[in-house]
1. Identify which of structures I, II gives the largest calculated value of distance in nm of label points 7 Å out along Cα→Cβ at positions 74 and 98.
2. Using the calculated result 0.85 for FRET efficiency 1/(1 + (r/R0)^6) of positions 58 and 106 (r between Cβ atoms, R0 = 41 Å, to 0.05), pick out the matching structure from I, II.
3. Using Cα Rg over 2.2 N^0.38 Å for the comparison, can you identify which of I, II gives the largest number?
4. Of the structures labelled I, II, which one yields -13000 when helix-only ellipticity at 222 nm (-39500 (n - 2.57) for each DSSP H run of 4 or more, over all residues; to 500) is computed from its coordinates?
5. For structures I, II, which has the highest computed value of mean count of other Cβ atoms within 10 Å over residues 18-25?
6. Which of the displayed structures (I, II) returns the greatest value of relative contact order in percent (Cα under 8 Å, 6 or more apart) on calculation?
7. So if we calculate distance in nm of label points 7 Å out along Cα→Cβ at positions 50 and 90 for every structure here (I, II), which label has the highest result?
8. Which structure, out of I, II, was percent of Cα pairs over 12 Å apart, for residues 34-81 alone calculated from, if the result is 64?
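Every read-out reported here was derived from the displayed coordinates using simple, explicitly stated rules and does not represent laboratory data. Computed from a prediction, not measured in an experiment: that's the story for all the values here. Cβ atoms are built from the backbone, for glycine too; each structure is taken alone.
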Structure I
Amino acid sequence: MKRILVIEDNELNLKLMKDVLEFSGYEIETAADGLSGVDKLKEGDFDLVLLDIQMPVYTGYDFLEETKKIKRPPVIAVSACAMDKEIEKAKSLGCVDYIPKPIKIDEFLSTIKNYVS
C-alpha cells in the first residue's frame, strides 16, 4: 500500500484529502504544519508528500527548504494561491506538481496517481 504524508493546517481540507485518499486505497499520515511534517518525513517511509504552502508559523516553503538536503519522496504543493509566481517558487524549491484549492477530486486523484503508480 502506498503511503502519503499530508501536511495541511486546515482541518476541513485535511479531512477531505484524508478521506478521499483512504477511500482510494492509500495509507495516510498527517501533519498540521511544516515543522511536524519535517519530523514525520524523517521518521517514516513515504511514497508522496502533499504539502499546503500557506500555513502559519512554519510554511510549506519552510518545509521545502528544511528537507531539500535529505532524501524525500516527490512533493506536490496543494494551495489556494495558484498564481504563476507561487507555482514557480514551489517548483523551484522541489515540488513536482501543484494542485490548486479547492481541489477537484478527479484531478486530485489523477495527479497523485502520476507519482505513486
Structure II
Amino acid sequence: MNTHAGRKLSRPTGARMSLLRGLTVSLFRHEQLRTTVAKAKELSRYADGVLALAKTKTLENRRRVAAEINDKEVRKKIYDVLVPRYQTRSGGCTRLNRLGARAGDNAEIALVRLVQ
C-alpha cells in the first residue's frame, strides 16, 4: 500500500496505518461501515488496494495481504468470497454514500459498502 499519498487524518503514520487496517478488517467482515467522510475516502482506497493484491494469487501477494489483514477469518473470507465476486472487476469495489452530519460534533458521516 502506498503510504505517501492521501490524507493524514491528524495522526502519526503508525496510528494512521493501524486505523486503516482496523477499518478494512471491519469493512470486509460486515461488508459495510459508517465513519467520517475523510476516513471513508481513505478506507475506500486502502480496501481496493488490498483486494487488488488478493486477486493475483501469488505467494508474495498472499503474504502482503496477510501483513495488512491480521484476522484469519477475514483473510479466509477475502479469498473464498470477495476475490471470486470481484475477479472480473478492474477496480472500484467500494461505494461511498454520504449520510449527513453527526449530532455531536457536526462531522459529515458516510456509509462505505462493498459493491454487490
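1. Looking at the calculated values, the largest one is II.
2. Clearly, the read-out refers to I.
3. Comparing I, II, the top value of Cα Rg over 2.2 N^0.38 Å belongs to II.
4. Going through each structure in turn, the value belongs to I.
5. Details: I: 13.5; II: 18.4.
Looking at the calculated values, the largest one is II.
6. Details: I: 23; II: 33.
Comparing I, II, the top value of relative contact order in percent (Cα under 8 Å, 6 or more apart) belongs to II.
7. Greatest value across I, II: structure II.
8. On the way: I: 59; II: 64.
The read-out was computed on structure II.
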